[in-house]
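There are structures below to look over.
Throughout, read-outs are computed from the coordinates displayed, never taken from laboratory work. The structure presented is a predicted model; accordingly, all values stated were derived computationally and were not measured. Cβ atoms are built from the backbone, for glycine too; each structure is taken alone.
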Structure I
Amino acid sequence: MKAMIFAAGLGTRLKPLTDSMPKALVSVGGQPLLQHLLLKMKAVGINDITINVHHFAQQIIDFIGANDSFGLNIHISDETDELLETGGGLRKALPLIGEDEPVLVHNVDILSNLDFQHLIAAHNPNDAVTLVVSQRNTSRYLLFDDNRRLCGWTNITTQQVKPEGIDAGKYKPLAFSGIQVISPRLFQYMQDMPKRFSLIDLYLHTLDKENLSAYVPTDFRMMDVGKIDTLADADLFAEQLKK
């Protein structure tokens, strides 16, 4: 299996650190976030990895070069001209990734104890995507039926639901982790999307066409390293993951 890491974001919540570096190189537990993820992917045999870049892109490129690509086959999808969001970023990267096998797609600022091998084994190639989700407090949820099939999305703060008109109360709300395995069968639907779009919007666009499934890991622990005031907690969490 191949992988893509989303590392192009501006990291505004990590200012002032990201005034001079990309969030992918912010150090947590003694290592840059990007290094944590690359080594974790390498440990399970994922050796072909595409990384999209935008904010301080050259720093990421130099970091990879200085570490001999960590012994991996790494491709850079350059978004320095324009950020394309997650869906647009994946579509732009497809010539580098290829369209012949599933791809593990992962946000660079997510730390977790997720077992990638278990996730890969759980992915059904007949499903368009397998979404890693969990029961945790957040403002936005994906909505699943009893068969763990994606049926919608809601923001509980604004009471917005997608698709419009669905009864969110009929479905199980689960929080998305920013981690997913995407089958090549999903790529065809990207043609209908605008230049910039999120993967969530793409998933909602294909609800009536494909099966999009939830994967709920047991004993799942994760942390979104997105705020400057949580970096100390992130350091502790990264150390705990090593045990």
Structure II
Amino acid sequence: MNETQLSKRLELAASFVQPGARLADIGSDHAYLPCYLAQKEIVHFAIAGEVVIGPFTSAKKQIQSSNLTDKVEARLGDGLAVIGTSDQIDTITICGMGGDLIARILDAGKEELKLEGVTRLILQPNNAEAKLRRWLIENEYAIIEEKIIEENDKIYEIVVAEPSSVTETYSKEDYLFGKRLRQEKNEIFKKKWQSELEKIAYILQSLDQSQRDVSSKKKEVEHMRETIEEEIS
């Protein structure tokens, strides 16, 4: 993969970046996404943020080899700490991390006022999507778009959110499955949750063989199975 040919999941994330954006890509993976957007002249300025020295060095090299040092800057720091007020960042992308970690990065950034002026979050959690959705809704963001795609036998969800003064009502199922993904319920959505049912079947089989009292855990897992079955039936 290089800056001119992104993976499907990153290309989808890139499609939600608006022309003229000032971007911070956190956990930037060789700065592929910001370099791609800069080369396409979609972003005016971009930060490739990394918390580990190795990926930071790789991002720096990628920016230099792409001749984009005037538009893209690699920065070493934890989460949104790489953003300065003078950067005037309005768009943040965080792709390829767990939903719980993304929520913690956003939470820390909010405490440090790093989300001031940010008008769009484009997030691609690898898991714990429900936790991330809950953080967004509880922190006055509207989830304006959700997409689910499959690439190299892995399924990815992308969540796009913007600040909102209107709090949308979400059910437990909306948090779990994604309110907008539930409306479409495409084949990839069904495939993902069918796979989860297979994992649940294995868990229940293991619980049945346990010598300990697992009745409470079994009830919880069975409830999840019923919820999924009802959703994709």
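From which structure (I, II) was semi-axes √(5λ) of the Cα gyration tensor in Å calculated, if the value obtained is 35, 19, 17? Each step should come with its number before you reach the end.
Values: I: 27, 21, 18; II: 35, 19, 17.
Corresponding structure: II.
I, II: which one has distance in nm of label points 7 Å out along Cα→Cβ at positions 59 and 131, as calculated, at 2.2? Numbers along the way, then the final one.
Values: I: 3.2; II: 2.2.
The read-out was computed on structure II.
Compute relative contact order in percent (Cα under 8 Å, 6 or more apart) for each of I, II and report the one that scores greatest.
Numbers: I: 25; II: 14.
Between I, II, the highest calculated value is found for I.
Which structure, out of I, II, was semi-axes √(5λ) of the Cα gyration tensor in Å, for residues 123-162 alone calculated from, if the result is 22, 11, 8? Mind dumping the intermediate values first?
Numbers: I: 22, 11, 8; II: 21, 11, 5.
Clearly, the read-out refers to I.
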Of the structures I, II, the one that 18.8 was derived from, the read-out being mean count of other Cβ atoms within 10 Å over residues 99-106: I
Kindly point out which one of I, II the value -13500 was derived from, the read-out being helix-only ellipticity at 222 nm (-39500 (n - 2.57) for each DSSP H run of 4 or more, over all residues; to 500). II
Looking at structures I, II, which one was FRET efficiency 1/(1 + (r/R0)^6) of positions 27 and 91 (r between Cβ atoms, R0 = 25 Å, to 0.05) calculated from, given that it came out as 0.20? I
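A value of 2.1 was computed for distance in nm of label points 7 Å out along Cα→Cβ at positions 107 and 179; which of I, II is the source structure?
On the way: I: 1.3; II: 2.1.
It was calculated from structure II.
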